[in-house]
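Presented below are the structures under discussion, each in the form of C-alpha cells.
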Structure 1
Amino acid sequence: MAEFVPGSTGSEQVLFARDGVLGRVLLNRPRAINSLTREMVVATRAQLQEWVEDPGIAAVAIEGAGEKGLCAGGDIRAVREAHLAGTSGGVDFWADEYVLDAQIAEYDKPVVAVMDGIVMGGGLGVSMFAAARWATPRSKVAMPETKIGFFPDVAATYRLSRAPGELGTHMALTGTVVDGWDAVELGLADAVVDPDAVPGLLADIAAGGPVEAAPSDRSVRLDATPSHRPRRTWDPGDRGGGLTDPGTRAWIDECYAGDDPAVILERLRSHPDPAANAAAEEISLRSPLSVAVTLEALRRSRSAVSPREVLATDTVVSGNLLQRPDFVEGVRALLVDKDHRPRWEHPDLAAVPRTEVLELFTQ
C-alpha cells in the first residue's frame, strides 16, 4: 500500500507517494472536490521536478482524494477575494497554475490522469495533456467558465478547438457537462475504464508495466453501450447518445460555424431542434463578454502549435478579464451570495464591441 505524505513544501493539500517505479500525486481537498490552490500548485510543481530527475521513477499518476472527483477547478473564490483585497494573489495563482499545466504537457515521463468523477476547469488543466487519460462512467467533464465571467483557460481551447466539428465550441460557450465517452470523442480523455480496475492498472505500472492510454485489457475498458453508459439528464433533448449522436452533431456543426457569437446565438434560437434552442438559452445566461472572448480564443487556438503557446495567451486574457467586472460579479452570483442572478457588464452578445474583445488579447 502506497503511503501518501506531504512533499518538500509541507502542504497537506496535496500528497505524494512512491509506489514502485510510479510517483503518485493525490490532490487532497476532498471537501472542496480537490479545487486547486496556489499552495497545491507550487507543491506539485516541485515534486514533479524532483521526480523527473529521479531515475527510479518511470511514470507519474495524478489522482483525487475522496469520491466526488479528480478536481473541480481552481479556487476561484480565493482569486476573487485576492483581487478585491488589491493583491496580486489571483494573477499569481494563474501564473503558477499555467506553468504546472505546461510542465505536465511537456513532462519527460508518462503521466497518467485518473479522471474519475468531477473534472472541470483547472482539473482539466492537470489531466487533459497527460499521456494516459482514464475517464470512468462517473466522469463529469466541463469548462464552465462563461458562467462566472471568465473563459476556458488552462489551454482548454487548444483541445476544444481540435474536437470534431463544432463540439468543442458548444462545450466551451455553454459550459455543458459531458460524460467520459463524450470526453474521449472531444479529445479530452483517451478511454473510459472501470473505476474498480484503476488500482490494478496503477499497480501494474508501479511494477514496471507499460503506460497505456487505452488499456489493452478489454475487461477494464468500457464501451458506450447502454449497459455501461448511464442515461444523462444534462443535455436538453438528449436521446441517449450524447454529443456524438448524429442528430446532435448536425445542429451543433450547423449553428456554431463562424466567428460571430451573436450570429451563432441567433442560429441556435431559430433552429427547429429544441436542443439547439436550449443551448441558446444557456448561452444567453452567460457573461456576454466571456462568451465573445471564448469564441475568439477558440478560433485563435486552432493555429497554435502547442499548449504552451495557448497558455501564454491565457496568461494575458485572464489578467485582463480579472480587471473587468464580470468575473467578480459571476463568482459572487454563483459561489458567494448564490443568488444566481449575475448583473453582467453588457446586456447581450450584440452589445459587446469586437474592439473590446480584441483588447483583452493584448498586453
Structure 2
Amino acid sequence: MSSFSPVLACRNITKRYGKTAAPAVDAVSFALHRGDLLGLLGPSGCGKTTLLRLVAGFETPEAGEIDLAGQRVCSPGRWVPPEYRQVGVVFQDYALFPHLRVIENVAFGLKQLCRRGHLPKKQIQTLAHEAISLVGLAEMAQRYPHELSGGQQQRVALARAMAPRPPLILLDEPFSNLDVQVRLYLRQEVRDILKSIGASGIFVTHDQEEALAIADQVAVMHAGQLVQLDTPEGIYQNPASRFIAEFVTQANFVPAARRADGWETELGPVGPVPGAAGVDRGELMIAQEDLQIVADPTGALEVQGRQFLGREYQYKLLLPSTQVLQVRSPASQRLAIGDRVRVKINCDRVRLFPQTGTPAARLEARVR
C-alpha cells in the first residue's frame, strides 16, 4: 500500500432515508490508496451500494467528508456533482446504449468531457480505442451491444469507465448477471486490467469468495456500519465479531464450556484455544476445512447430506443435539448418507466467541 495521500478518504459519512429511519450508512470512515482494490462486502440492505453512490455523488450525505484525489468533494456546505468528480462507474446492468456501437458507447463519456472543455476533441477516439483494446475487444468496436455476450458487454462497460483514466473506478456488483464460469474468469480479468493501469477501485459484492479473491482490502458492512476493514486473509482468519465470522467464513459454531485443560463440546474435548482467557463459556468457531472426518460405526455423528464440488465433498453431519456441521473433505473420501463418523479438529485456527446470554448450566448441559 502506498505511503502517499489516499486517492479516496471518507470520514464519518452518514446517510439516512427519512428523518426517523435508521441510517443506511452510519458514520463510515475509511481510506483507499492509489492502485488498491477495495471490496465492499455485506448482506443485502447493509448499506454498501448506498456508500458507493455517496462516493460517486449520486446521493448526498447528511454528515461527513469525502476527499477524492486530493480534492474535497463533499463536506458540510460543499458538494461536487458526480460529473465533476472524475469517477468511473460500472453498473450491475451494464447501462449500455443499445443504439450505439461499442466505440460510441465507450466514447460517450469522453464527449461529455470535451463539451465541458476538459478534453481535446482529437483525443476522444484515441482514448476510446485504447480502452477497448485494454479489455480485449478491439475487433468488436463496431458491434452493437446485442451482438455481444454478457461478459463482453461488461467489458465494454469497464472500458467506458476507464476511458477518461479517472483516479477511482466504482463497480456495483459487476458480475452478478453473469453465469458462474464467466463470472469466475471475468473477475480475475477485471482485477488484472485495473492493476495493469494502476487504477484504484471499489467494488460492491455480497459474494464472500469474490471479495476475498480479488480485493486488496475488504470492508465488511453490517446495518450501515463498517464493522471490519482488513486484508482478505485478516478478515477470514481473524474476524472481529461473530457476525463477520458467520457471514464471511461460513464456519461452524459449537457451544463450549471451559474445563481444566481446554473446552468441553459435543464433539469432545477441544483446546486449549488461544485468546480465551477469562471466558468460561461461549461458541467455538471451527472452519469447515479444519474438521477431518473419520469413518467410525460407533461415532456420534451421522452423515446427513453430501455435495460433490469437484475437488472435494461438502458433508452435512448431524450431531445428537440436532445441530448440523458443515465439513469439506477431499474427493478421495466418499461417505454414504447415513454413515456414522467422528471428527478430528485442527485447533490452530479455532476461535472462541463469548456467549454472554447463555447461563453456564444450560451451556454445560448442551455439551454433555
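Here, each number is a calculation from the coordinates, and none is a lab measurement. Bear in mind that the values here come from a model prediction, so they are computed numbers and not experimental data. Cβ atoms are built from the backbone, for glycine too; each structure is taken alone.
Figure out for me which of the structures 1, 2 the number 32, 25, 17 belongs to, where semi-axes √(5λ) of the Cα gyration tensor in Å was derived from the coordinates.
Answer by label: 1.
Suppose Rg and Dmax of the Cα atoms in Å, for residues 220-307 alone works out to 15.4, 44; of 1, 2, which structure was it derived from? Corresponding structure: 1.
Which structure, out of 1, 2, was mean count of other Cβ atoms within 10 Å over residues 284-291 derived from, given a value of 20.2? Considering all the candidates, the number was obtained from 2.
Can you tell which of 1, 2 yields 14.4 when mean count of other Cβ atoms within 10 Å over residues 140-147 is derived from it? Intermediate values should be presented prior to the final figure.
On the way: 1: 25.8; 2: 14.4.
Comparing all candidates, it corresponds to 2.
Thinking only about FRET efficiency 1/(1 + (r/R0)^6) of positions 20 and 212 (r between Cβ atoms, R0 = 25 Å, to 0.05), which of 1, 2 has the largest value? Evaluating FRET efficiency 1/(1 + (r/R0)^6) of positions 20 and 212 (r between Cβ atoms, R0 = 25 Å, to 0.05) on every structure, the highest lands on 1. Computing helix-only ellipticity at 222 nm (-39500 (n - 2.57) for each DSSP H run of 4 or more, over all residues; to 500) gives -12000 for which of 1, 2? Checking each candidate, the match is 1.
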